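Where a number appears in this text, it was derived from the coordinates with a stated rule and is not lab data. All figures in this text were calculated on a predicted structure; none of them were measured in a lab. Cβ atoms are built from the backbone, for glycine too; each structure is taken alone.
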Structure I
Amino acid sequence: MPMTQLSEELKAQERMTAVGALQVLDAAAGASLDRITQLAAFAFDAPVAFVSIVGVDTQRFISQVGLQITGTDIRSSICSYTIASPDVMVVPDLAADPRFAHNELVCGAPHLRFYAGAPLIAKNGVAIGAVCVMGPTPRDLSEDDRQHLKTLAAMAMSQLELRRLSGRQDPVSGLSNRHQFHIDYDGLVARASAGTMYAVMLDVLDVPRLDEAGQALGMPPLEAMLHRSGVRLRVALEDITDVYHVGVSRFAFLIDLPTQDDVEALLLELKQRIIRPVMAAAVPMSPQFHAGICAFDPTTDSSNDVLRKLLVGVQAAISTRKDFCWYSERRDELLRRGYRLAADAERGLRREEFYLLFQPRVDTLTGKVVSAEALIRWNHPRLGPVGPAEFIPVFERTALMPAVSGWVVDAALDQLAAWQRDGIPLCLSINLAASDLSTEGMAERLLQKLAARDLPASLLEIEITEGEWLRANTVAGEQLARLAGVGVRVAIDDFGSGYSNFGYLSRLPISTIKMDKSLVDHLADDPGARLKAKAIIELAKGLGYTTVAEGVESMEQRQVLTELGCDQLQGYLFAEPLAAEALAAMVDA
């Protein structure tokens with residue numbers, strides 16, 4: 001046997017020994033890393049993130065965001081290259097790398113192009129897998145970002161080691177862990193009578209700060225702060241209940257109090273103890289305080305469901321920057337519904353569940369229809385009609401957006417071509433997402449689709465939302481310039497609702513400004529709104545932009561916008577979104 005092959009087999013044996021010792025292939029191990037995986041996706045603005053374990057014949061994804069598979073054949077494993085080096089491996093463009101150009105994740109859905117992975121190195125020095133981020137757009141990582149990814153890999157490895165060592169006690173805080181929480185909960189069920197109790201989960205360090213502090217200080221100061229926070233909780237509650245360390249920075253406890261007001265009063269007392277600064281490795285650190293609360297009946301609710309409800313509450317508290325939030329069934333339903341929409345989207349495209357409606361834009365002075373905006377809708381077989389305000393944000397957080405946008409472009413251009421054949425003189429606007437514009441080659445593909453249908457570029461308008469993402473995205477700017485250079489019009493949508501920066505717009509090939517509905521709503525009764533609209537219209541005209549007002553619903557609004565000199569209007573005053581045939585009839589009328 002050649003020495004090289006023997007060496008590789010020995011490495012594989014060492015790797016599998018470490019994997020077995022850590023017990024990383026069971027579901028609980030992956031669950032313990034989910035927050036780190038989510039942090040990786042968030043920190044690197046990546047639609048796909050995962051923790052891989054590289055085996056002999058396969059690689060397993062034990063924690064993942066944005067993927068619908070649990071692993072691949074070892075021959076398709078990019079991570080098998082990552083574990084060969086102690087450093088971060090970055091592949092800026094997978095399609096341009098002969099090692100990966102034919103990889104199934106590159107050639108097929110979700111058509112990934114960028115990869116970065118940091119190896120998971122066990123205490124014996126053996127790399128067992130990697131923490132990875134991927135995306136559909138070629139890019140590189142700065143040296144700081146590479147260090148960030150290494151920090152996350154170190155955190156993931158620490159979590160796996162701690163899980164192996166801890167058993168039922170968390171080694172950082174010294175408190176009982178999640179495993180013990182489930183055991184004690186089962187004991188509570190056995191001796192409890194039916195009745196309401198309360199559960200609380202407390203987060204003492206948010207994800208961005210956890211990442212930042214880990215990079216700057218390493219893990220020991222963070223662990224010292226978590227230990228001190230655990231001690232404070234244990235001391236405060238030692239005569240009342242037990243405290244459990246159930247996540248990296250999360251603690252939980254069960255409590256039997258008469259009312260919800262009593263629970264909230266207790267949490268306010270705990271907050272004063274927890275948020276006091278902690279000296280960690282000579283660095284003062286201030287724990288945060290975000291809690292989720294739920295009521296439960298130990299005879300009917302499982303421990304897993306209680307923890308899940310607490311996570312819903314904690315995340316609500318973090319996202320709304322509140323000290324605590326009660327579990328909301330409505331929020332829970334929305335979260336589950338969002339996951340269902342993401343899971344069903346690909347099937348929906350195959351089964352033609354999506355369709356387009358078209359809302360006309362009219363000339364302010366003549367009232368004549370001059371163009372239309374293509375608006376996607378979804379007739380879900382189980383949920384019924386679903387609007388884009390609900391499903392587009394879900395898709396934008398996953399790798400689904402390019403496929404959905406591609407469908408919209410094809411369907412819209414097909415309809416535009418049909419109108420042209422029928423002699424209906426309309427221009428058409430299509431909304432594109434940030435991820436669409438960040439994809440190399442998007443402009444060329446769009447122009448090819450126009451040419452294939454014999455459509456002039458001047459008939460098409462691309463609508464994009466304003467924001468800092470556009471200012472910082474050089475690829476998007478290049479794509480827009482390419483489109484505008486051949487006559488495609490570019491519109492900024494929802495202007496006036498947020499970023500609203502004319503300074504950076506003047507450096508982009510913008511032709512149209514669409515004022516947000518929130519500004520139009522109060523034109524008739526709010527002088528401030530009228531002044532703001534006037535300023536936007538006058539400045540836009542000075543820069544040579546066409547101005548469009550969205551959400552026009554009353555004659556009073558129309559009159560004000562006419563007086564202010566707005567060029568075009570769109571809204572229910574003229575027509576709701578229509579089927580293609582109804583819009584054609586409106587143009588002919």
Structure II
Amino acid sequence: MQIREWKAYSGRNIYSHQKVIKIIVDLEEWRDIPTVQICDFNERILELLPGLRTHHCSLGFEGGFQKRLEEGTYLAHVIEHSTLEILNLVGQSVSFGRARQIGDSSSYTVLFAYQEEHSGLEAGKVAVQMANALCSGEPFDLNPGLKQIRELMSRYGPGPSTQAIVNAAVDRGIPVTRIGKGSIIQLGYGKYNKKIEGTLSDSTSCISADMACDKTVTKELLSRAGIPVPGGVVCLTAEEAVKAARKIGWPVVIKPVNGNQGKGVSLNIQSPEEVAEAFPIAAKINENVLVEEFVKGKDYRVLVIGDQVSAVSLRMPAFVMGNGRQTIAELVQQKNRDERRGTGHEKPLTKIIIDEISQNILKKQGYSPKSIPREGVRIYLKANGNLSTGGEAMDCTEKIHPYNQELAIRAARILGLDIAGVDIACANISKPLLHGQGAVLEVNASPGIRMHLFPSRGEPRKVGNAIVDMLFPYGSRHSIPIFSITGTNGKTTTTRMIAHILKSCGQTVGMTTTDGIYINDQCILKGDTTGPESAQIILTDKAVDAAVLETARGGLIRSGLGYDLADVGVLTNISEDHLG
């Protein structure tokens with residue numbers, strides 16, 4: 001058996017209203033052989049994929065697919081369900097699939113829903129490889145295939161934060177369009193569309209993000225507004241840093257003036273020797289290094305979305321627990337095997353890396369990576385609780401004092417951020433930050449939200465929904481009127497007539513036709529532009545009040561719709577050459 005062809009549909013299409021991948025599988029000599037006639041096939045596939053036992057199949061009840069296996073079903077049907085189960089095993093929640101024979105041949109069209117194209121296709125390949133091995137009575141290890149699929153998801157798919165926002169938009173019925181292969185997402189169409197990258201929206205001004213990145217500017221703005229911040233001095237050399245630390249008073253914090261994700265930050269520095277070790281680490285990130293007062297207390301992150309606090313987390317630095325047998329390096333490797341941990345922001349937690357900062361922190365505790373700590377001893381690898389450096393989080397949203405809520409909202413507003421992560425150090429977030437009882441350490445643009453979506457302890461918060469609700473308040477528009485015209489004859493004439501009527505009403509109209517793409521009377525692209533790509537050009541333009549799209553049959557069949565749903569669909573006529 002082998003895959004002869006494949007095609008990914010990124011929107012609604014002739015097969016489904018969902019994104020699907022179509023593979024043409026040639027069953028070859030296995031075309032007419034049901035599973036019950038293949039030695040041990042049913043037992044082995046259920047052992048490899050026990051989740052298949054819960055698949056409903058066309059019978060409509062849990063266990064329906066297993067019943068079909070026991071009765072004897074054909075291998076294209078098995079490949080369909082196996083692919084869906086494999087995708088669910090790696091975290092893609094999909095359930096739609098179909099398998100249909102092509103004429104009287106040995107080839108089948110197999111369709112399955114997917115969330116990310118590259119990993120979806122790989123899942124189909126793994127399912128075919130598994131079917132081949134089971135039919136031949138050969139052993140099959142599923143784990144390498146699952147690993148490859150996860151790697152493709154990490155490389156090409158959106159991270160968990162972006163996915164949470166996408167899911168929230170889909171739940172609201174807001175069209176979602178991915179821009180390129182990165183993490184930029186368009187929500188909505190035409191003049192109502194908004195774009196996001198992670199938690200950075202197109203409403204966030206560049207100057208606000210720049211001010212948040214510059215820690216000295218942030219501190220000055222907050223201090224002028226009466227918000228408590230730690231004192232600090234910018235230094236260019238380690239010698240200057242030592243003088244600044246003595247003036248501020250030990251202990252101090254050393255960090256780059258412009259940085260993020262806790263990179264280059266060293267906390268609780270208590271001597272000139274420690275300054276000498278910490279300074280070059282910060283200087284690698286930015287030549288301007290901030291020596292800052294160390295504020296004692298716990299590390300809290302307050303997420304401000306719009307004019308509300310949406311979530312609060314207590315952040316805990318990366319650590320391992322000694323067992324009296326393994327070295328610290330081995331304990332870190334063991335902790336990194338947790339499936340929730342990945343590289344960068346790809347998963348709910350980030351793998352712990354033993355770097356220069358970790359070496360210094362271990363040294364302070366009297367350890368090295370080769371040390372074997374006693375059982376039950378907690379060993380810290382980082383000083384800060386950033387998830388991006390391997391930290392964990394506990395939800396504290398219900399505990400924050402109203403005074404501290406308003407403080408965080410003011411801090412975000414002063415910097416002009418619509419979405420902000422406000423870092424607060426204090427003994428207890430449920431007590432107001434008065435009379436030197438804590439301080440605002442930083443205000444972050446594009447804050448990570450994994451800690452709120454996937455806390456190690458406490459209640460997960462629907463912050464993706466909060467971001468979408470801020471961008472598109474209930475009752476507001478997210479899409480322009482879309483008119484889609486198809487048929488055999490008269491499409492272009494009808495398209496032009498509808499566009500003319502809308503322009504006469506004062507609308508800025510985006511139009512696609514067989515002779516070009518127009519915005520009002522200006523042709524912006526000449527040619528036969530009746531496919532999905534042409535529709536996207538109109539729907540991404542913020543000047544457009546209404547879209548009138550000539551939609552050709554060929555593009556529909558090849559690539560599906562170029563939009564989510566039309567408000568008005570026009571079918572002019574159908575002749576025999578346009579059937580099928």
Structure III
Amino acid sequence: MKASMILQAFGATTLFASTASAAFGFTKSGSNYVVDAGSQDTFAITVAGNNCDVKSIKYRGTELQSPSRGTHIGSGLGSATVTAETVKGSKANYVKVTCTTDTLIHYIIVKEGEANMYMGTHITAVPSIGEMRYIARLNAKVLPKEYPFGDASDTSGNTETIEGSDVFLVNGQTRSKFYSSERYMDTDSYCAYGEGSDAMHVCFVPLQMETCLGGPFFRDINSNKADSSTINLSFYMNSGHLPTEKARLGLNGPYVLSFTNTNIPKKTDFDASFFGELDIKGFVPDSGRGQVSGKATGVAAPFQPVVHWFNDAAQYWAKPGSDGTFVSPAMKPGDYTMVLYQTEYKVATSQVTVTAGKTASKSIASTYKAPETSLFKIGEFDGQPFELLNGDKFLRMHPSDKRMGAWDAPEFMVGTSKASDFPMAIFKTVNTPTISFNLKSDPGAATLRISTTVSSNGGRPQAVVNNWSAAAPAAPVKIDSRGVTRGAYRGFGEQYDIAIPAGKLVAGSNKISISALSGSTSDAPFLNPSFVVDAIELFVGQPPAAAKRARNADPNTNQRMVPSHRAMRY
């Protein structure tokens with residue numbers, strides 16, 4: 001059994017120098033709790049006793065909390081029951097601050113000798129605002145810079161609003177807090193930092209993302225220098241920013257807000273197994289978890305195989321090794337959908353059951369087969385638009401940015417044009433790219449496959465082959481969120497297989513034009529209906545049956561099939 005003790009309050013915060021450690025523990029100052037880590041690099045936080053806001057963060061004697069607003073869950077809990085206690089663990093001592101509302105319990109844990117805030121947030125209902133995040137509002141005078149993507153999300157000093165209330169013009173460049181995003185599976189840490197003789201880094205390190213929304217390729221706001229006094233670091237657990245599944249309930253975390261000098265922390269620097277000693281609601285130790293091991297086959301280089309497991313309660317992922325073998329992270333027991341991706345393009349789906357204390361053996365093989373007779377292909381079927389025109393830019397800037405290539409690109413000439421000459425997004429009223437190609441002979445019936453990654457405002461491809469117009473595809477399932485203008489490209493990933501009757505393609509010169517079809521319109525060009533292109537291929541005959549089967553799966557795994565002109569979920 002752990003030993004814990006509620007300590008008595010002994011007055012206000014003790015002042016200290018940055019080179020001397022103070023006593024570990026907590027005191028009470030009015031209604032606030034002042035927690036001191038007793039670390040060599042002095043670290044102390046003040047937590048409001050009425051609402052859980054962090055009102056002060058002092059590291060090495062310097063105040064790092066923004067003077068304008070607090071650090072907190074969401075935009076603040078409003079009111080909460082806040083308690084503090086010290087806990088003697090098996091290897092260290094801890095101060096545990098617990099903040100409770102009707103549907104949420106938030107934990108802030110300070111480990112003796114460490115300048116870190118370990119946190120976890122348990123929810124029984126999605127917050128009424130429709131999202132859940134922890135946002136650290138920090139002192140931009142001391143921590144003016146962002147890592148790893150630099151100025152892309154620095155909106156301080158903006159002179160013009162480009163879109164909504166979150167895309168701005170700064171020094172001739174479009175910037176947004178959304179341009180700080182990174183795929184969940186790639187996220188290690190992200191920081192606000194300062195330079196000079198007293199350099200400091202404050203970094204979020206999300207140790208566990210199993211209860212987050214979205215899967216391995218999801219991305220959300222990480223950082224934003226909002227103005228000259230405040231720089232924000234946020235850890236989004238769920239949001240309405242292009243969601244493809246419902247938010248999960250339960251414990252989010254552990255996640256860490258870490259304070260260092262010039263060092264950038266990594267997930268591997270931390271061990272939060274001590275949560276099992278602290279009576280954290282919803283925490284499942286490794287002893288209560290299981291794993292999945294196996295081999296992923298059929299995804300060849302240069303594509304990256306990715307294995308993804310998910311259910312309503314949790315999500316996990318793994319990158320197989322060069323030989324295809326994989327071992328999952330430690331998973332909560334339960335039944336899971338198991339998906340194999342060719343980079344981000346889904347190629348197989350299966351099911352697996354995870355049992356506590358055991359490793360399930362489950363391999364998975366790609367069922368995707370490329371067409372036997374391809375007439376041309378633009379891009380790669382990898383679920384990403386990066387090799388296409390502006391695909392190297394859109395994550396960090398708005399489509400209207402002057403650094404972008406012209407969206408209304410010249411005619412794409414098969415055989416001479418490169419993938420980077422074809423636009424990665426097609427917008428109604430902005431661009432209708434045309435593909436020109438020569439055929440040695442009449443191919444007969446053919447299929448035009450257009451793989452997309454996300455649709456906005458009902459946008460889907462309308463194809464015209466020479467003088468023949470293909471039937472209009474059914475409208476895709478709407479996600480009520482902006483996408484590409486916020487640097488996002490992952491949605492349900494509709495794939496359209498357009499059947500071209502014999503005689504519509506001819507020997508000699510041919511043209512195909514592709515536009516964005518939708519009944520919606522917008523006065524803002526880049527908020528018009530649109531879709532992001534993954535790849536386009538024209539091939540003889542109908543799609544291989546195996547390819548259809550591989551794509552016909554749960555919508556949460558991203559990608560739905562639209563054979564011919566009829567929409568189907570997958």
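Here is how the numbers come out for the structure above:
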item: Computed 6.0 for distance in nm of label points 7 Å out along Cα→Cβ at positions 86 and 526 - originating structure among I, II, III; result: I
item: Top of I, II, III by mean count of other Cβ atoms within 10 Å over residues 406-413, largest first; result: II
item: Among I, II, III, structure where helix-only ellipticity at 222 nm (-39500 (n - 2.57) for each DSSP H run of 4 or more, over all residues; to 500) as derived comes to -10000; result: II
item: Structure with the greatest value (metric FRET efficiency 1/(1 + (r/R0)^6) of positions 134 and 230 (r between Cβ atoms, R0 = 35 Å, to 0.05), set I, II, III); result: III
